[in-house]
Every structure is written in C-alpha cells, then in structure tokens.
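Structures for review follow.
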Structure 1
Amino acid sequence: MDLDEKIYHLRKKLDDSIANNESYEKIYSISIQLDELIAEYYRENAAINKYKDKNR
C-alpha cells in the first residue's frame with residue numbers, strides 16, 4: 001500500500017471514529033497517526049519537487 005492509500009484509509013478510519021462517537025483517546029491517536037503520514041507525504045513530495053526544480 002502506498003502512502004496515498006495509507007492516508008486515505010486512515011482518514012476514513014478517523015471519520016468513522018468521529019461519526020461513531022468513539023473515545024477522545026482513540027480519535028486523538030488516529031489523528032496523530034494521520035498527521036505523521038501527511039508530514040511524511042509532504043517531506044517526500046518536497047524532496048521530489050526540489051529535485052525536479054534543479055533539473056529544469
């Protein structure tokens with residue numbers, strides 16, 4: 001599963017947890033995991049874009 005898919009599935013899990021009124025701790029934990037994946041996504045894409053800019 002690539003990073004985009006992981007983000008999609010974790011976002012869905014977070015949305016479902018909120019909709020089902022699950023505990024704050026569970027929602028917070030999923031939110032932190034999602035934040036980490038999104039940060040990783042931006043780091044990877046920033047590196048790719050920096051590489052592309054250098055090679056123009």
Structure 2
Amino acid sequence: MIMSKLGDFISSSRRILSISKKPTNKEFWMMAKIIGLGIILIGVVGYLIKLIVSFF
C-alpha cells in the first residue's frame with residue numbers, strides 16, 4: 001500500500017521534472033521583482049495596521 005503510493009509519487013515527480021524547464025534570465029528577474037514587490041506591500045500593510053492599532 002505505502003510502496004504503491006511512493007511509486008506513484010516518484011513517477012509523478014519524474015513526469016513533472018521532465019516537462020518543466022528552467023526559466024530564462026528575463027523570466028527569473030520578472031518573478032523576482034513581482035515577489036519582492038509583494039513582500040514589500042505585505043510589510044507596508046502590516047506596518048500601517050500596527051500604527052492604526054497603536055493609536056487606539
């Protein structure tokens with residue numbers, strides 16, 4: 001039972017790795033910029049919430 005599930009997982013993982021490709025340099029930097037902006041946006045929202053709560 002467990003070996004069957006493990007074998008299915010390994011074959012599924014191999015299939016995904018064979019289909020996927022390495023991102024180009026342009027794609028990588030685009031994703032890095034978007035992720036960085038998202039992290040900054042979440043930090044700013046958290047800081048604003050902290051300021052609002054500290055005044056009340």
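Tell me which of 1, 2 gives -0.64, -0.72 when you compute log10 I(q)/I(0) by the Debye sum over Cα atoms at q = 0.18, 0.20 Å⁻¹.
This value belongs to structure 1.
Can you tell which of 1, 2 yields 0.50 when FRET efficiency 1/(1 + (r/R0)^6) of positions 7 and 23 (r between Cβ atoms, R0 = 30 Å, to 0.05) is derived from it?
That value comes from structure 2.
When FRET efficiency 1/(1 + (r/R0)^6) of positions 15 and 39 (r between Cβ atoms, R0 = 30 Å, to 0.05) is computed for each of 1, 2, which one produces 0.95?
1
Bear in mind these aren't lab numbers, they're just calculated from the coordinates by the rules spelled out. Everything numeric here is computed off the predicted structure, so don't read it as measured data. Cβ atoms are built from the backbone, for glycine too; each structure is taken alone.
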